[in-house]
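Structures for review follow.
Quick note: the coordinates plus some simple rules give every number you see, no bench work behind them. None of the values given here were measured: they were computed from a predicted structure. Cβ atoms are built from the backbone, for glycine too; each structure is taken alone.
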Structure I
Amino acid sequence: MKNKIVIKGAREHNLKNIDLELNRDQLIVFTGLSGSGKSSLAFDTIYAEGQRRYVESLSAYARQFLGQMEKPEVDYISGLSPAISIDQKTTSKNPRSTVGTVTEIYDYLRLLFARVGVPHCPNCGKEIKKQTIDQMVDQLMELPERTKVQLLAPIVRGRKGKHEKVLETAVKQGYIRARIDGEVVDLTEAEIDLDKNKKHSIDIVVDRLVIKEGIGKRLTDSIETVMKQSGGLMIAEINGVEEMNFSQSFSCPDCQISIEEIEPRLFSFNNPFGACPTCTGLGEKLEVDPELVIPNPELTIRQGAIAVIGWGSIGNPDSYAYALFDALMKKYHFDLDTPFKELPEDIQNMILYGTDGEKVQFTFSGEYGTRNYDYAFEGVIANTKRRYEESSSESMRDEYESYMTSIPCKTCKGARLKPEALAVTIGDKNINQVTSMSIGDLRTFFLEVELTDRQKAIGAQILKEINARLGFLVDVGLDYLTLSRSSGTLSGGEAQRIRLATQIGSGLVGVLYILDEPSIGLHQRDNERLIQTLVRLRDLGNTLIVVEHDEDTMHAADWIVDIGPGAGEHGG
């Protein structure tokens, strides 16, 4: 019986006390009319019990995070493996989730670029190499005489914890100042209590000096000390205002730019160290759209041409909006009763984008009394954006969002990453260009890319994993997708095949996979590829139960379980 899944007395939903024996390591299709009880048997009985038993095998500590699981209505089930369900639900709608992150190929790409990528200057594009201490000294000595310089050793960069040991060690070594999260503190006097759940940055102040002739020796000694403390990184604070980054790793001698140590998190758009600071790694920004603000330019301002909530009251002479626009009308000589599209272009721009700092004076009497205003009008668009950002009400934020459109971020052009990350290349392509290629082209690129012997030695294992996963996606017919494609835009069939490809890539054996109508929405060509994928999963040593109406899938099955004869109370 070890080779069988035995079910006795299944009564979940409309199942009529079913007894069933299924062979393990086979492709089994459950078929029958819609509503006959296929899903009740596959998902609500077999999958629910397999998952429940697996969770019960975990420690009490792990179980508290997974919650209680209901025991299905069944007398007895034996021969179950840990169960994985692959159903019709699409993958995450999170805007940070992409095909690359869902399949985990992006994690391997980050590692590959961090280990074998060739860094270039983000400014001039020249390939950059490591900086010597003498070069750092020369660069600082070129600053104007009497410039105050503070040399900082970054010893903690964006890591959670209280970091008590780090600070204790610094005091024992004789350092009395440190810059913690941007604020300089005295280590000998202040009681420093950092929040262990927040990320902190700690830079030890190693030396403070003034640039003048004859200071080269002291500068050299101090820089060497900084390098020992920080492992090759230094921040030079110039006159307390500007900062210069130095690294024994990478710097551009022409642009005087140093970049931080290249590590995998630099290529993550979900990490502040790699994400574009403007769009925080989303690749797009919500901006107020003038066409949504003025949806009908045939209307006059008094009739409500400005559709944004709050501005519709311009027609009411007792409103603040009327008092403001009455003052603007008198100052800029336009009429509230002229259709918006007939107003001069400079007046339209003033209404939308503001008076460019020019103030208007007006008086408004409201429930809190009469007040005189001297106000530089910011424009309807900036006003809407500000109210959106300041509002704590979710419903109001949704209201303001209805006047906004997502546009590619102006800083990163939709690439999601900092310029330093995009300046690292493999085969003359950066990580954004690589993830923007179709999976079919990307597979060819990685099979043909020319690497040095050193790069091959370091990247061999990573490339092997990337090529294998890309191969699985090609096998299930998804060679046209890109890794940068947002997972929220995938169809149900695409999402399901991505999950199947991920499961093949995991290489697990002895697992019970339960699939919900995987052929829905697929073309015949893709259906054949899907069936080949299911057969491959079975051949690895797994049991597959597929709830399906598709004839081709039934022909490919080792066993068919037909449930019926009717639906609802007539099924099961």
Structure II
Amino acid sequence: MNTIINPVLRGFNPDPSILRVGEDYYIATSTFEWYPGVQIHHSRDLVHWRVAARPLDRPSQLDLIGNPDSGGVWAPALSYADGVFYLIYTDVKSRTGAFKDTPNYLATASSVEGPWSDPVHLNSSGFDPSLFHDEDGRKWLLNMIWDFRKGRNPFGGIVIQEYSAPKNRLVGPAVRIFAGTELGYTEGPHLYKRGGYYYLLTAEGGTKYEHAATLARSKFLFGPYEVHPDNPILTSLGRPELPLQKAGHASLAETPAGEWYMAHLCARPAAGRFCTLGRETALQRCRWDEDGWLRLERGDAGQGREREEGEEAGGSGASGPAVPRELVRAPDLPAYPFDPDPQRDDFDEPRLGVQWNTLRIPPSTDWLSLDERPGYLRLKGMESLSSKHRQSLIARRQQAFRCEAETEVEFEPAHFQQMAGLILYYDTEDYVYLRITHLEGAGRVLGIIRTKRGEYDELLEAEIPLPDTGPIRLKAAVERVSVRFFYTDPESDWKPVGQPVDILHLSDECAVPLRFTGTFIGLCAQDLDGTRKAADFDYFEYRELQGETDESSRSAMR
């Protein structure tokens, strides 16, 4: 029997919206300030997944310049009707203080691979929108509403409003249909219809360790909605031994054979409560009970464990919230594996590979080139790592607790304001950077700079002198809670740079207010003098190492 090994989407792939169209399954996830916007993964067996599309790939669809850290694209929702794919998403422009600026948009395509349309602005009343296609052909937008007023619950409930496809806009009044439960922080609505009921699935409890999924139902679209008798239907709260924590923000898909699966957000702590890989996506198999309520296949609505030998149903395992499992029985479908992701990029293609992301801006020839020097990635230095506007940085998700990344760079800085190298990046407040620069009287040098909770530091007692010219190889070896850097020229052995550096600050949990992304590993260049000094990178290699301590890192089927 095939087994789904969770997380199915490892490393920074949160807020999953799952969809089946024919024999194809898709999951759309949030990308926040990273470009292109939205990742859509594809599978045919719910076991093997690949990135199939990144729809928001041009400024007319998504302008992230100036967006705050952990702003940008929140909780996309993917749906399909009448031969058209619908993508709903929020572009968060501000997220701290009393107010949130959260314009919600709709883009469409006849194929997931695109091209995707320029977006239509729908509303800005809250975030986490989704589109429900009713059996009568009418379409309804749902989102949480943000209530900034003094003394009010800012998570003001779930509202619904009709969307007119012919008019390409919302019509009629917005109606609040669900106030939420005592868990609070009601968001992430998805609506389904089955057996004469409308089922409203929401995220509650906040997206930290109290996170949960709540289900409610009604015979009528506008309610009133009755909450699941064993709410929440999914959570990790109170079970610190589970490998998957923060479970919540879920969506549902039905197989052609009538089996149901829930995609949900989760996270794996690297140590303590720090999740350096960010929030990921897992799958759970579900079933409908005789009363028409959804339950997880394993754990019923109990504590998420199978009954011990001799334990009767209704015993200690039959009360309390359901929890996710690391290994899940897959549907009875033929295995559909994809080619493994390449470990090495020699920058020989005319475009960046699908693994690469940029910050707030798309790749463009004014700062990135793959053809000015064939076989090399040329990055022209722009703004500092503190900038929320235009950085010369490309990066990929860190997806395993133990991994290595290396590159070879040619860069001849003229002064200290010019830098280039290899970076572990969370956001403008937290990163660790092995960079080449220039010092007066010393010439070209190598050192480590770190920003932790916004505090800048230089970690070496003295910068390492380098030859004035020639390529330098750089490597980062990540061991769960730390990174060790190395360097060499192409003819020599690797030499360490300083001591291992703690990287637990590259996590959601290390800052107030809460953040929402994960660690990226990549290449960057800065020129604070404004002359766009270029660095040429010959290759980039990312390797996940054997010996991961958690089963969820393995990709083979059982």
Structure III
Amino acid sequence: MKFSEYPYERPDYGQYEKDFNSGLKELTTATSNEGAIQAVHHLNDLRKRVDTMLNLALIRHSVDTKDAFYTAEDDYWNEYGPYFESLDAKFYQALLASKYRTALEEVFPETLFLIAEGRVALFKESAIPLMQKENQLTSEYANLVASAQIDYEGKTYTLSQLRPFTQSQDRTVRKAAADKVTAFFVENEAEFDRIYDEMVKTRTTLAHELGFKDYVEYAYVNMNRWGYDRKMVETYRQNILTDVVPVVEKSYGRQQERLGLTELKAYDLPLIYPNGNATPKGTPVELVAAAQKMYHELSPETGEFFDYMVEHDLLDLLSKSGKQSGGYCTFLSDYKSPFIFANFNGTSGDVDVLTHEAGHAFQCYQSQWIEEPELIFPNNEAAEIHSMSMEFITWPYMEHFFKDETMKYKFAHLFGALSFLPYGVLVDHFQQAIYENPQWTPKERKDCWRKLEKQYNPFKDYGDSPDLDRGIYWFRQGHIFEAPFYYIDYTLAQVCAFQFWKKFIVDQDPKAWEDYLRICKVGGSQTFLEILTTGNLVSPFEDGALQDTIQAIDKFLGEITEEQLR
């Protein structure tokens, strides 16, 4: 079937609850190892069905927020999602308490039991109203951002559609487009402040209700951060300040010279080259065809995967009115189908989507043997290794997309990944500060953002934008609102992806593909640190791991001459 033919049916919660409780009874009253194992298989089948319907509704609503039917379904899942989660909590409790647990642990992945332990700690029936409130606030934020209709030069644009103008070679256009984006957030500032203030209070109350000191402590359990803690993350952030920020500052100094500017303003940062950034050559249809050719050339596994995505219409790539912003990959368990959502806008980001989100999709396509819906993807910090590494693994094929601008793309891509690291840990540091101080006013939150921004992103000069200078840039960072604390994961993964970059591009290690394929196949059946071992990668928390990768990148970028970038 094509994706459009995948049937959606809202689950009847009452009937599902009866079926689920019947399955739970099979597990709790089992009289043999085999009986307990079969009961877990049955419960997994039920959970996969609900997970499939949830994701179908999520996809179709995000593709068109104006569709009344799926808007209603989004409201349904916001309300009933916590009830389904409450049944999962009962499953986790029964799983952990089973007298056949030893036999179950021999059949089902260890991480299922680790998740179960965390989820039991994270759930109480009394917390359901708070979870519902959080879901509703998240939808309010997403819909507010999606509502942007920005008039510019006689036409109307979404935030995503306006992005190419922020990379214009004409400085006045760059500034005007950047000002238009900022103006949208200023015009809606009170609403963004209200939504986030309610989010912080709701999440803090939720954490206290479940017995946690603060929401930070709750979030570490919620994010399944096994094997590392808040203190280790703080040390890692300091390493970014020490080892990465100076290299990024130096590279931006080179960019300022290249652009011929006396001052590099924040709105100049997206333009890396005076004659324009590298852009993909071809229509969206041609880009997808080029991606299909690339994945066939890369490996039999990736060729088969991408054919499946194209044949089943599992890519929604074009930006349009009413479509939510951003990009994501999700998985439809009953159909063993990944799905890629994106907003093409004519920039190099279109190609990044075809590599980054395809990295996620390829991983879960390889992990479809896993029956637990929560284990198809690994934890976030590990999941991003697959996507970010795929961006580099496909470097040898970038001429398919960029033709004579390939070197420009590679330089900008590698530097962009490097310069992201300080921003990524800034977002994490900001959130930790916010949830350690939930009583802060909106102004205090903005002051905190700007103070941290000056540490991690000292090269951001907002001299022409007093609104950004008072700290509202973070309004546009959806993760802060929609997926709290899911951000430093990108940076941890990026450090690991840089190791794959070195293996594939610098060292041309013949075993590199085997390492990558292995970590794709294990999905979420291993922890972050175990996945690193499987892929022969060095942990970002080990001494020297950061310095080695950053020095290699600094050397590579430094050896590319300005003549090569013209």
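Starting from the value 18: which structure in I, II, III was relative contact order in percent (Cα under 8 Å, 6 or more apart) calculated from? Working shown, then result.
Numbers: I: 24; II: 14; III: 18.
Matching structure: III.
When distance in nm of label points 7 Å out along Cα→Cβ at positions 342 and 446 is calculated for each of the structures I, II, III, the largest result comes from I.
For the read-out helix-only ellipticity at 222 nm (-39500 (n - 2.57) for each DSSP H run of 4 or more, over all residues; to 500), a value of -9500 was computed from one structure; give its label from I, II, III. Intermediate values should be presented prior to the final figure.
Values: I: -9500; II: 0; III: -20000.
Derived from the structure labelled I.
Work out which structure the value 4.4 belongs to, where distance in nm of label points 7 Å out along Cα→Cβ at positions 158 and 358 was derived from one of I, II, III. The read-out was computed on structure I.
Which structure, out of I, II, III, was Rg and Dmax of the Cα atoms in Å, for residues 142-381 alone derived from, given a value of 21.4, 58? Derived from III, not from the others. Taking distance in nm of label points 7 Å out along Cα→Cβ at positions 102 and 182 from the coordinates of each of I, II, III, which one would give 6.6? That value comes from structure III.
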